[in-house]
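So, here come the structures, one by one.
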Structure I
């Protein structure tokens, strides 16, 4: 007799994920990306214990999410409203806590304060700002120019202006900005999925309830949330045959982070499909480019940041990042040194350029090959190729492709690789954002093993479905 309960009931999947984010928030008070010299909560002064609790919760969250995906294929799948409520419950414990898994939010705050103070963030780094905000920025980025576009810098400057030098109010402000992007994804992902012939519930589960979004866009307050929200909004308008505002929105997304510029490709294709004549592709491409350039010029003039963001696109990638091409470059350098071919050091840039060239070839094939996927689907694959072969890789970068593919890939193959990959990527970065030493790794593994033991015990509970709570509407789709 199959065991039900936690394993199959959407409500208990929701409860499991909430327990996970609650434990993650508690553990993060001691082991998160905290301000320098600060510790909070009941585990204050015990970062390794906090790390154990955080990883216990992290594994519970991933398990609850995967179980929820399984429930979507069951006889009573949760509806879109139920999934949105699940997202809200899972996100709630993370909203008031410290940043997790990255210290980028401190760089955002410092750069916003620089813009508000009249400093050119495309020439100066946070070290030139000084003060409490700059002290929180990792050393590797202290002298680096901002790699972000004027749209995000204007938002960060607005937050810095309202919150002043206070670190915690600034974090909450930037988290609210990120939540605006998440809200756009919640609202528009089902519309994009329906337009692409994909089940809206499945798209919400993979693209929005994804643990990577909760960990890095909500808890980490990454500006990728704004980029993806604007990008999906532009795609929806393009599919609804409103190409002018669609191109403007996608350009705004690219003026947050540059990779969103690939979103102009499906817009041009969809626009060309509405035109007639031999030169319709050229005309659509020219019109899309004209709208993009006009939007970029208007936004740059309005924000007053200047065109330094074009030059800052080559802001150096941190030497220790773990992209595929960087790893191959380091391995090549080590091999060359071992063979006595020189001190090494030149292979990493070469491999990064080769990776970018490979990504460009993949994009070219997706858009010009004989068996071209649908435009939005091709965009998702293009973004995934850029993440995999690009010069830098962070877990939340995977959302660039996954958020689009979740709504555009009609077959189940995408979910078969995207869901496990998301679960694995959710586990590879410590809540502090720093590389682990042996004791930290041991604490994280111990927390994960405890969670697996708890999950194993739950599966041995007697069968039978628990009484459904009032949160689920009787006789219909759960709320």
Structure II
């Protein structure tokens, strides 16, 4: 029997620019497998991400079938399922693309050792990043701690490699009978909600899969890049790429985005300035920096990067946390963001910073509560971006926003949603308020409230906390930490 190759799909659900897949297919017959990881020491996907995964796997299986191959789906612990499959299928070569969170790294290292000891060749590749986390360092070879010098050093390495084409033809290897954990079709994984089915808004907002990712990038370069540098802070505008969930599941890779942008600008097909393009690339850079931090700081999602914050005097207020999760804080920009998240599985980046700051600083709730909620409700819940960004807002992270920078949700709303379009979209119960009151309903007169059909405390909540009190309490908590530095400031 001729030995086969095996490629293990993980967070790289695409055919193009997939170096591990290409290496396996180039050797001849290839067994393509996805394992729904139910290992005990690795973080399980949240609900919204599971919904996305279901749709993405179905799209991937279809694309593989069109090229003559088949996607084998297993569920269970890869630590046992993968070696069993390799042995039963007569595989002598295994490839995968790297992941960078601690649990995945430990799993991959153990599997490499076990398979190589059994005489199997194992190779891993970079499909997720422009630069590996260990490739960008300080002058003394240490990990970087601040974004701007990190991104400058990364850019100095030159353009990323040209993306690889998808395999034109996939020669499938035979799938052994009686495999532990085998799933006959994606639906049998049970990834999508049924009772209740809360995913209607996700289905309306998103179309997972590699083809959709490429179309979204093309549409953005055609019509969304122009004005991106300034427009990206306006939540009511369609001024962002919305590529983040496609990147999170590897339906498109950063090399593809980089080179597509460069080609479109060179051909004069990207309607945007050099400043717009640079700002867009810097968002890829923040993603890269987040993975750099995650790799060099295992457990970033549960441990504060800055050890001083281990002593932070967090408050425990279950009612306030629940109000924040449900979008019932009484602060419209916060509530609109949280409802956008629940309805669509996504939230505008500017609003993410506002809702995170409100939870951490005004409500004095541990940032890990917010990180966990986003992990469960975001379709783009990324192990690096989610943790690094929450710690950035908290002030506990690398290159963090100073803790004393406390976003005022009223002024943030007035600045970035001046006519209230975003708030009205997600809070129809206060849509009748005039623009001057839409971000602070409690300041409206009795006549204005009546005209808008609002009864504060009934049809829309009163504020869960006084902003001045919350700000003062947060600064006092900060001052209680050892070696606190900095003067109070706000925005």
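Where a number appears in this text, it was derived from the coordinates with a stated rule and is not lab data. All values reported here derive from a predicted model rather than from experimental measurement. Cβ atoms are built from the backbone, for glycine too; each structure is taken alone.
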### Query
Which of I, II yields -13000 for helix-only ellipticity at 222 nm (-39500 (n - 2.57) for each DSSP H run of 4 or more, over all residues; to 500), as computed?
II
### Message
Starting from the value 17: which structure in I, II was relative contact order in percent (Cα under 8 Å, 6 or more apart) calculated from?
### Response
II
### Task
Of the structures I, II, report the one carrying the highest value of FRET efficiency 1/(1 + (r/R0)^6) of positions 165 and 381 (r between Cβ atoms, R0 = 30 Å, to 0.05).
II
### Query
Ranked by distance in nm of label points 7 Å out along Cα→Cβ at positions 37 and 197, which of I, II sits at the highest value?
I
### Task
Output the label of whichever structure in I, II has the greatest value of mean count of other Cβ atoms within 10 Å over residues 157-164.
I
